[in-house]
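In what follows, structures are represented as structure tokens.
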Structure P
Amino acid sequence: MLQWKIFMVMALIGHILCGISDGFLTYAPNGKVDLTNFKDYEKSKVAFHGMPLKNLSVAMLLGVCAMTLEIFGYIALCDWMQQYSETYYLIMLISTLVMFINLALHHLFCCLVEWFFVKLNLTEEALHAVWDFFKTTCYTMYLGYLGMLVFAAAFFIAVVTGKTSLPAWACIFNLLPLAIVILPTKLPAKANVIGVIMFAGLLFLI
């Protein structure tokens, strides 16, 4: 159906834009920001020195717009699945909603954490405050990735077990196997690279 393909193209574009948004968050004038050491004040103070607030504002807006585009593609996959299995359709639909509601919030929270740290002049007190904020809101990240995992697993199983019209080998165009290959690499915006590859492949199969 043409509508499914249009929505998948929207998702593909959304993942590209979301990758760009991640770049605004993780690259400062001093180079790449190591967010794993964010709570280390001395490292964060140096890493975020000179970070333009407008970059973080753009990251917020661009990320939300990107995820809005992305959800159309995931909903299209759910809609496509419904003709084969009502059970897998419902699992994928619910997990899509859980994934995007929580990951959109998580993206905003991450942007706000960096924005306020920079806005408050990179002080140690500011870092403690935004880190506490992040710790109290990080459940959105866990819920979002749980939703993503359930969606990917359901889609993978449905394809591999022959529930759909896709050949079993088409299961490679899925978040799970692509993550196994791409996550160990040094590619930037890995999650979005995975999303782009998945939708690019499915465009020719569905």
Structure Q
Amino acid sequence: MFEHLNMHVPKRIEEDLERVSAVLIPLIKKEDGYHILFEVRSHKLNHQPGEVCFPGGRLEEGETSLEAAIRETKEELQIDSSNLKLYGPLDYFISPSKIRIEPFLGELIHYHGQFSSDEVDSVFTVPLRFFQKTQPALYYTDILTVPENNFPFEDIPGGKHYPWAKGKYQVAFYHYENHIIWGLTAKLLLNNIQYIRD
């Protein structure tokens, strides 16, 4: 009766509710070794203006994560395929709000600092060795369950006093010169720097 489960490939429950984005962690080779390039988001943007990030964005219909990372990088840094060498995927992250970020490592070739002012305010680089030698400051936020107003409290033990499980969310901060690299950008670096070796 249940033999069909022999062929079942498990997937994450509610995976279809995840909002998927892809980013490129871009390396640039300089005289003193590899650097990582960051963008400062345009202050004209509605979402996270002025924050430090990697090039990337949401997947478009029918697009793979790698295709999205390449497309967004080319658009934001105004480069073409000849300026980009891809190395491969890195560990991805799913946030408590169901945002899935899939990073890829690549290298910018003959890049001269240009960018699209529609999305980017400025770019800067940080030596790779800084992240290899520096532990970020770690802070924690509480993750709470807040039911909507129409939640049927009368159907659960304890009603409105039900003891919902609480969680902790780790937030990392790197400080480099006058730049603050934090949040998902810092989390991707912290958890993938072990793979980025020059």
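All of the numbers you see were taken from the coordinates with simple rules; none came from a lab. As the structure is a computational prediction, the values presented were derived from the model and not from experiment. Cβ atoms are built from the backbone, for glycine too; each structure is taken alone.
Key figures
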quantity: Parent structure of the calculated result -4000, given that helix-only ellipticity at 222 nm (-39500 (n - 2.57) for each DSSP H run of 4 or more, over all residues; to 500) is the read-out and P, Q the choices; calculated: Q
quantity: Structure with the greatest value (metric mean count of other Cβ atoms within 10 Å over residues 76-83, set P, Q); calculated: P
quantity: Structures P, Q, by distance in nm of label points 7 Å out along Cα→Cβ at positions 116 and 148: label with the highest value; calculated: Q
quantity: Top of P, Q by distance in nm of label points 7 Å out along Cα→Cβ at positions 4 and 44, largest first; calculated: Q
quantity: Structure with the greatest value (metric percent of Cα pairs over 26 Å apart, set P, Q); calculated: Q
quantity: Of the structures P, Q, the one that 26 was derived from, the read-out being relative contact order in percent (Cα under 8 Å, 6 or more apart); calculated: P
